[in-house]
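Read through the structures below before going on.
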Structure 1
Amino acid sequence: MLRKLIAPGLGLALSMVLIGALACGGGDSDDEATDDSDVAAGTSDEPSDSSSGIEISPALGGNPTAEPSERSRTEGDKYGGTLLLLGGDPPTLDPALVSDTSSARIVLELFSGLVRLDQNLKIVPDLAETWEMSDDFTVYTFTLRSDARFSDGSPVLASDFKYAMERAAHPDTESTVAELYLGDIVGIQEIIDGDGSVTTASGIEVLDDQTLRFTIDAPKPYFLAKLTYPTAFALRQSNVESGGSLWTDNPVGSGPFILEKYDIGVQMILARNENYYDRPAYLDRVQINLAGGGAMQQYETDEIDITGVGLSDLDRVQDPNDALNRDLVSVPPGFTTSYLGFNVEEPPLNDLKFRQALAHAIDKDEIAEAVFSGLVLPARGVLPPQFPGFNADLQPLEFDVAKAQQLLAESSYPSLSDRDKRIEITTQGTGASPSLSIVAMADMWSRHLGVEVEIQLVEFATYLQDLHRNRLQAYFAGWEADYPDPQDWIDILFHSESPRNDGNYSNPEVDRLVEKARTEQDVIRRTELYQQAEQMIVNDVAWIPVWWDTQGLALIKERVQDYNFQPMTIEIFKDVWIQE
């Protein structure tokens, strides 16, 4: 999602279990997987080059039509009940500002877009009923559902989408994601780059109340997928403008739930949106405890319905004789990569050989075993296994102390006296000590290279702000896919002009490859271009990918039905129901 930056917790599995555990576009996903909030892996198979049926954005073409919506309550016994969860405060509930998974997980339940990702991660109609594309694939015309409503009962109109997108692009909104997800639309970049006087985009046309037309700058297969991101969601202008900076305290959305109550640091309650266009949510409410506490303890005392399984409880819950064993379920690995990022313009990280030395000095297998007890996979590249475009033949920078020492000697900073300061790794967190994985990497650098590290922990919102403004020398983070296309990783994170290039990485050949991939209509060729770019990125050590998720374990109360874990952030609460 940037559902992307990932806050503390082991992998995506946890983020689906404990609301607010992960962040989508640039957060820290590093934790030791030793407390109750972590989801322990059940398997540690080697990655496959299969994409498990999940497709990269296809060649453009076709005129998708929404299937008729089943709106009658034919399964009345499913309605009612409250789902109890543990979570953390989301940094924002404003769709224009979402850059983390903890925010996205709530926003996706409160607001709706033209299209969305379904349970199979396919793009399907949402508030749009149909859409058509021009012969050159640069003009998209959407027809809205006639029954689309905001939660206050007012109709959702084409102008509500135009307002929301142009607001996201306006400099006063200070969105860090508008350019990434809306910048393909003609005129949006002019709003972003302007002084505030430009407020409309020529590429967004309201033809009538139900018809909206976009003109984009080139035929891009992934454009439709970008519209599943919150920056493209409809907003009610009167709600936003009357509420001022506090409008999200009482948001009027069009998703399956409304925000009934929110006490920061205490509790959030989502209630069924009775004006939702589709079949209403089964649940009466989703109640999220924001006050913290031990997840396993709260699960055993029936204060929450779902929790991940930490290492300390793994043996117990896997024992068939333990009462908790009946609640045990598998959680699929997430489309996430936990990594160490560098600002490649800041010494000593501006030296390629120095960065390569750091990469070769990290034993990822040891981290996976010693820190995570084999519950993560050592990451070899940027794209995670099973994700479309994953390259099983990518050549990683393997652990090799002799090579690391040789590269350090050949670099511009062979000794501490040649560096003006220690390397400072920033990670998000409020605990007294950093996570063991970062400590382990720092220790490896010290032992093998004599490179000393200072670890800095900061509050998550501050971490995101500093990261997006390229203020960090080195940072530990996690990235979760927003949509199933490698463009969401290779282009957004590493093109030299991308606003989410948090490390100032620049390689003209990588730029050339991803720019060519943007308009390449052949799926196989697009994949090859991204894989070539990924290999260069790994060789340049723009990141050091550290680990990938594996299949995990979670506990779910027997009363909770149809809670489906997903490898990336999508709307999930609407189909959950409680069996009393």
Structure 2
Amino acid sequence: MCGIAGFIDYNNRLGQNALEAMTDVLAHRGPDASGYTLYNLKQGHIGLGHRRLSIIDLSEGGRQPLSRTDWHIVFNGEIYNYKIIQKELLDLGHTFTTTSDTEVIIAAFEEWGVKAIDRFNGMFAFTIYNEKLQKLWLVRDRAGIKPLYVYEKEGLLLFASELKAFHQVDDLNLEIDEMAVQLYFQFRRIPTPHCIYKNCYKVSQGTYVEIDLQRKQKEATTYWNIFDYTDSDLLTDVGEGEIIQATESLLTSAFNYRMVADVPVGIFLSGGYDSSLVTALLQKNRTNPLKTFTIGFENPKYDESTYAQQVAQHLGTDHYTHICTEAEAKSIIGLLPFIFDEPFGDSSAIPTYLVSKMARQQVTVALSADGGDEQFVGYRRYIKSLKLAAFVQQSPAIFNKSLGYTLKWAGSSGITNKISEILIQNTIPQIPAIQMQLLIPNDLKRLLKQYRPTNHKPVEKRTMNALFAAEYQHYLQDDILVKVDRSTMAVGLEGREPFLDYRIAEWAMQLPLQTKYKDGTLKYLLKKITHQYLPKSLMDRPKKGFSLPINKWLRGDLKHLLAEAFNPTLLAQQNLFDSAYLQKRKKRFLMEQDDTDFVWHFIMFQLWYKRWHG
């Protein structure tokens, strides 16, 4: 639901035109209506802008910005438990003039102040302003499902759902942050709170920023942190059957919350365990068939649509499949730089966009099934992660660091360097990120004109669940959720994440590892639940995922993208990269020494650069 944008301008420079331009460039997020409110205060100008995708309360009462007493809000997202909160507020004497969850947010702030956030179960990014207190809050949900960018420099603060809003402000001069470029090529994404531009940042998951307009001061507060739930196992003495029953009950509650809407709702069904379980639990008590959507591919090597069709047939859903041609998939590449704003290298954005586009023809809301892997141990790469974590956990710190430095001195391969870094850091949460590095520091030094060691402090947690908390905080927030939010919103579809109810996260992070990964079986707990609704013979198969023949394309009819991205003249103009090093990587790729991952990420960076700075 929706896109938000606005500003605090202590210099009184920005006005209605800037507010409307920032807001309207987000029309794809909210095609149904727009709203803008400008407050001319003695401290400066405040602008609140909103683009609406009507989901709850389709009447004019759902329009934003919404004002009530001294409070004013622009809100992107949904509060799924808003009716429960509303009843509590009614009992306390509050009255309501709309049926929207947006008004419930304001009333909750009236009653409990910023502590109201603790009561919200949902996905949200909102800006709420109190005229009497002269304070403004920027708030992001616990998982970071909904985006919130901030620019701040010389008395001007901008906020928006997407960076493209900032490009609408005249004379802003957005400068590329070299550290963000470095992080992109190291971790395949730009990790929160970093942003591709200087003076910009992303509000982190589970965080709000409070701004005192009179004092011109701000303070960020983390109101929820996934790592707080990883220090001890929750149910070490409880039987497996009880854990399965309790987990299924919690999942059912969370999934049903995500069905709250005044418009049609569907489900992305890949045929894998997570999306099949979401569909099964939601369909079991419904007489009308749910609408499910699958994207397939002409090439059977990458196609899982037949599996999804079998699951849909077993569960009795109203199923839709779109078989994507190679030409159609390739045509999406040129759209990605506008959709994503920042360099984004996950190629599964292509099928995610296509399935969103298909679903939007039938529904306004679609449930995705992200977060199951991170919370319930689903990725095959976790097997190696857990082995490394067990070694780190069991060995003395001095031994780990000594061995790490020895390997660093003696080793030359990327794998050896990654293992040495894990041992030197001697902490479990960093293991997945280090394993998944696109480029290790030695290669970054060769790629970049300017290289600076990253000075992040490792999270000091040594439990196994801390490994998955790190994935929740980083990979999920900065890759998976970015992909789903931008892909769905690009076509005016609201994507919801039933596995990312914070109650599930808190529960999963405290469960003993053996309930989630047992006897070599990944996602053991979710599989046990799923097999109650779908035959094991139907579900047990190798996972393909959304993969595409990128290497074939780039050596074939998309070879021009390779030539453009690695063009020495462009590289000299950018003054970011070492051209000689890049020509070697390009040559290696063309000689079919597989370097596809790096080449694709580099091309996506260059396409982004061309779209916004070319």
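Name the one structure among 1, 2 that FRET efficiency 1/(1 + (r/R0)^6) of positions 393 and 481 (r between Cβ atoms, R0 = 30 Å, to 0.05) of 0.55 was derived from. Answer for the origin of the read-out: 2.
Hey, Cα Rg over 2.2 N^0.38 Å, for residues 209-264 alone derived from one of 1, 2 reads 1.94; which structure?
Values: 1: 1.49; 2: 1.94.
Computing Cα Rg over 2.2 N^0.38 Å, for residues 209-264 alone on every structure in 1, 2 gives 1.94 only for 2.
State the single structure among 1, 2 that was used to calculate volume of the Cα convex hull per residue in Å³, giving 141. Computing volume of the Cα convex hull per residue in Å³ on every structure in 1, 2 gives 141 only for 1. Between structures 1, 2, the calculation of mean count of other Cβ atoms within 10 Å over residues 137-144 yields its largest number for 2.
Relative contact order in percent (Cα under 8 Å, 6 or more apart) computed as 15: which structure among 1, 2? The read-out was computed on structure 2. Please state which of the structures 1, 2 yields -7000 when helix-only ellipticity at 222 nm (-39500 (n - 2.57) for each DSSP H run of 4 or more, over all residues; to 500) is computed from it. Derived from the structure labelled 1.
Using distance in nm of label points 7 Å out along Cα→Cβ at positions 153 and 513, single out the structure from 1, 2 with the greatest value. Walk me through the intermediate numbers first.
On the way: 1: 5.7; 2: 4.6.
Answer by largest value of distance in nm of label points 7 Å out along Cα→Cβ at positions 153 and 513: 1.
Read the figures in this text as sums done on the coordinates, not as results from a lab. Everything quoted here is computed from the prediction, not taken from an experiment. Cβ atoms are built from the backbone, for glycine too; each structure is taken alone.
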